[in-house]
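*Asks:* Some structures are shown below for you to check.
Derivation of every value follows stated rules applied to the coordinates shown; laboratory data play no part. It should be emphasised that the depicted structure is a prediction, and the values quoted were computed from it without experimental measurement. Cβ atoms are built from the backbone, for glycine too; each structure is taken alone.
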Structure P
């Protein structure tokens, strides 16, 4: 959370991730499988069976196909992209986790950690914020964020925003606020690559530089990932390039159609059930899961119901339903 209490970064850890999923910051043993001179690197097979990664190889290293090598994960898998890695010959083998994630935050030295109950409103709101296609711009107005194959596009809607001054002054205010909010959203959602903000007119060169600077200032407070940004073009488009890091949150919680996966629905339902069991200590409750989510739970091999029963007693049941969302009654 930032100084105003808004979420700026999210950590997600699931049983289904197992221990093999390559995480940002991992140092893993691998073997070079095939060179790809066109891409300036090679494909490597992780020694623990976690699959392939792509590693960029500076010239002169003398590495050969089949050679064992130690790699650091620089960017996690996303969509159809393999994880990217860099050679790390002197680094100790390491599986990055929550503590490593905290240390990567720009404000790590000032970060305090508090525990919240399952289903806490702050957590639910933070994850909903990261998945919403439209977000509020501080001071009024909304911004729609859409991720396409080649870029992330953000569009400003000033409806409902009131501001004084000339048209140029009002445009500078909303564009700067939207640029800073876009930086927060990219951090929150784990987005990278090319980001384009469609700014509100009118904009002159000086105003454009201020909008660009608002984005860069906000981003550098939130992330150590490399960033480049240019002032808006003559068409009012501000472009930024962000280094990729973790897998985008939507890629882990939603399917290709943008719908919550069965696992996401199942775990959301279980959190709702746990919250209800905590607040209704004498009641017997029923969690109705969408059929696909219920099937995922049964096939997962995880004794999730047993874990709840250990803490709250066997005073609930879990059933399948045709409803698209979990329900607790």
Structure Q
């Protein structure tokens, strides 16, 4: 089994060297490192070129002619990988020494598993450990239970729980997977995990196999995509993004951009998947309407009380907020 790492870089000189060195520390070295640089203006290229001269595996660097953005950069970099398994990598993390060997064993022992992802240790810019782990923010226990008991697609419909920096997948899916179907709110890791879940089994590992660095310059981080305990104000902005994401997935299924494999149909039919997508769309639209009501409550106490009473009667306070507690907070003008 040949292993490729697809690494995308852009002005990554601050942390790139540490990431590259963590590849060298792997108990199972990769067979190749494929790098797509998105027109860096710092000394990223010099760092890569120096590393390639010393690396015990092939390093294949391509500098894009034009800036593609992270998802398209990953798309072109993945297509250049020759391995049986493709590991995605960001430029600012650090891999634990056993990452490749641990994930490789899952693929070797389970032919039906097409994609593996893991938890991660959260660290700051100085690699100091932060409270909680990646899964606390992106993949809570309740969603893990659903993932294991039912099917991953029913989880992915609600939100993407797979962080690209922890992901590895079989290259056999690349020809169908690419070109990515993308929006601003459905990037390469979300599309890849959803697509492969329509074809075969997925596996998550609770082991923390990378140090996932959180810093101000990164495009997306654990804290930025957190769903647990999301504030009311943030939820108002997140709901349209979630609706757009579901609509893209629904359209992909409806137009047969995605067709379920026979293996997956044994667990969830296309009709069931469409039904779940429709339910999720309806849920999000109702939630948006509920939050609009909460966001525009009148200043006058009696009028506000009337609006809140009507909303309580619809049952939406119970479904989309914290029930009577949120209603009382709105009545007394106390923020959630």
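*Asks:* Assign the value -13500, calculated as helix-only ellipticity at 222 nm (-39500 (n - 2.57) for each DSSP H run of 4 or more, over all residues; to 500), to the correct structure from P, Q.
*Replies:* On the way: P: -9500; Q: -13500.
Here the read-out was taken from Q.
*Asks:* Among P, Q, considering only FRET efficiency 1/(1 + (r/R0)^6) of positions 45 and 301 (r between Cβ atoms, R0 = 35 Å, to 0.05), which has the greatest calculated value?
*Replies:* Working: P: 0.85; Q: 0.05.
Largest calculated value belongs to P.
*Asks:* When you work out distance in nm of label points 7 Å out along Cα→Cβ at positions 85 and 181 for each of the structures P, Q, which one comes out largest? Mind dumping the intermediate values first?
*Replies:* Numbers: P: 4.1; Q: 2.8.
The structure with the largest value is P.
*Asks:* If volume of the Cα convex hull per residue in Å³ comes out at 178 when worked out from the coordinates, which of P, Q was used? Walk me through the numbers before you get to the answer.
*Replies:* Numbers: P: 178; Q: 148.
The correct label is P.
*Asks:* Thinking only about relative contact order in percent (Cα under 8 Å, 6 or more apart), which of P, Q has the largest value?
*Replies:* Values: P: 13; Q: 17.
When relative contact order in percent (Cα under 8 Å, 6 or more apart) is calculated for P, Q, structure Q comes out on top.
*Asks:* Taking distance in nm of label points 7 Å out along Cα→Cβ at positions 165 and 197 from the coordinates of each of P, Q, which one would give 1.5? Please list the in-between numbers first.
*Replies:* Values: P: 1.5; Q: 2.1.
Corresponding structure: P.
*Asks:* Taking mean count of other Cβ atoms within 10 Å over residues 133-140 for each of P, Q, which is largest? Kindly include the intermediate steps, with their values, before the conclusion.
*Replies:* Numbers: P: 14.6; Q: 19.6.
For this comparison of mean count of other Cβ atoms within 10 Å over residues 133-140, the top structure is Q.
*Asks:* Out of P, Q, choose the structure whose coordinates give mean count of other Cβ atoms within 10 Å over residues 13-20 equal to 10.5 when calculated. Please report the intermediate quantities before stating the final value.
*Replies:* On the way: P: 10.5; Q: 18.9.
Comparing all candidates, it corresponds to P.
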